[in-house]
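No lab work stands behind these numbers, since they all come straight from the coordinates. Computed from a prediction, not measured in an experiment: that's the story for all the values here. Cβ atoms are built from the backbone, for glycine too; each structure is taken alone.
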Structure I
Amino acid sequence: MTEILLTAVAAILAVYAETCRYGFISSGLPGAAIAVDSLRVTAVAVGALVFGGSNESIIGVLTVWISSSSVVVVISGICWRAYPSLLTSAIWLSRNRRQVSRFGLEYVAVSMSTQAATLVAYPILGGVGMAAIRGSQLLYSPYNVLLNGARIAYIPHLRGKYEDRPIPRLKLEFQLALSAAVFAIVIVLIGDSIGESILGDSWQFAEPLIPLTALQYVLLAWYWGLVIRFRVSLLEGSSSLMRAVFSIATLVFPVVGALTLGAIGVVIGFSVAAASAIVAGEICLSLANRSAKLRTIRDTRSETAQT
């Protein structure tokens, strides 16, 4: 019961700390966001090292999480006057309910399809197969943090920079995919000793999946580049369509892969799902650019005719 209560408190404080971080980024205070992240990451790392081997590890780690998030809340309130306001939040949600509903449904659809595919694949692969997949994905946890941070920071930054002009073609997607490729090379080249120290006995099962998981993350980085581009360019319909394709493909291809090729097939299936979403996104982007060009031509002709 104690663990459940601590988890609830930690979750509330963590959500508020994340809200502060998002607010700092969107308000042009990247230094404050970095300070918040550094404090929480350091606290979590110290908690894991201190309590990792004890019988009270769960309570200890949760206590550290609560403490670090509480410090963030206090610092945000004192230094940056960031206070929670339920009324202000409710007003903002009401004014932006269309975007909130759209983005919320996108997130739920993608998350549920991923979880559903995993649940269906588990009885097919068994514990060893799922451990291999999870192990290969666990190695990319640091990159997931980087990708999430980039996703949060890029949107307000690019929105201000490219408010009146389009983002250069492929620039954003290429940057994220290149970062994923660099990280993937590092993961592919790690030796058995490092891999075993991180994954333990699961390393021998996860190692064959690492190159394919690298491809999956490169594709996911490109996919997220498109999502960011759509959000910055206010192409909400394109974003929803691409993520819908991703959700459906995630429900289909990993399961087909599990039935035909086992654990390797699941990783290939997730990669194919990401590639399918990218194709859909690129088509939507091309159509949107074409429509924008046609509108520009029509407006130019109309102005010329009037003069």
Structure II
Amino acid sequence: MRILSVLAGLAILSTPALAQEAPDLSPGCLQLTETLGDFLSATETSAIENLDDGCRFVDVYFSLGTSLRVRIEEGAIIAPDLEAALIQERQFEEAEIMLSGVRIAPDLGSPVANYVSEMQVEPLEVSMRYQWNVDTGETMINALSISSATLGSWGLTAKLSDIPDLGLARTGAVPVTGAIEELVIEADEQSLIRLFLAPILIYSLPFDEDPVPHIEAGKTDYIAAVRAVPEANMDDLSKNTLSALIDTFPRVEGKFIVSLLATDAPMRLEELFSWGPADVTRKLSSVQIKAAMADEL
């Protein structure tokens, strides 16, 4: 989720220091430095330069608005409507975003402590290519990937519908909507869930209680919810695969593929945050789900 927050911020950058060091920036790159000033901070080695239809930046920090910060060794945004989208505070109609050497670490208030903390974090490689149709709201995520040499990798493609102009949605002029029509996830999971997703979920549990009973009860409930999905929507192999992955939480490992196809109605994005066990059975009963470990394909 934290990585997706970075991508979302980049998809709609103010570090005036960067612009001052590069006076020949294109209008799009200048707009980029004016837009993300509250989120990006520069270092002595930071730089920004023009690309065809985009910008490249080196050695910057992205703030998540918490005690955490993200260091990006190198990144690039390529979008034909770069300047217009940034001025209108909306997503790009077509973009490729690439982030290399991404490290998420706490801001400890000391340059030495921060350096040591970042040194101990495994860097991530993150990229996304997508297209958004301003007239229809259809969005194609052609590729979204997060990978690490030792933590594993996740790749995602998707077809979304009803995605609004996020600039207008931010002002309340249009509602925040969206739906999943198709989704494919291919993962070589080693530690990404344990290090990034699991802590977010576990911190939502009662803070002064042992989390293990809550985790085990939750796993039992969600496995039962998967088992209750009609066979017409999910076959036994897929149920067994998802149940086994849930059962190993938070230490999920293995290579697997999960695909979703909306047959009756698309899965609404605005409902994704209400995913109790009953919600899982109901929502998965309206789509086609396939899941398998790589060695079962």
Output the label of whichever structure in I, II has the greatest value of mean projected area of the Cα convex hull in nm².
-> I
Which structure, out of I, II, was helix-only ellipticity at 222 nm (-39500 (n - 2.57) for each DSSP H run of 4 or more, over all residues; to 500) derived from, given a value of -8500?
-> II
Which of the displayed structures (I, II) returns the greatest value of FRET efficiency 1/(1 + (r/R0)^6) of positions 63 and 191 (r between Cβ atoms, R0 = 25 Å, to 0.05) on calculation?
-> II
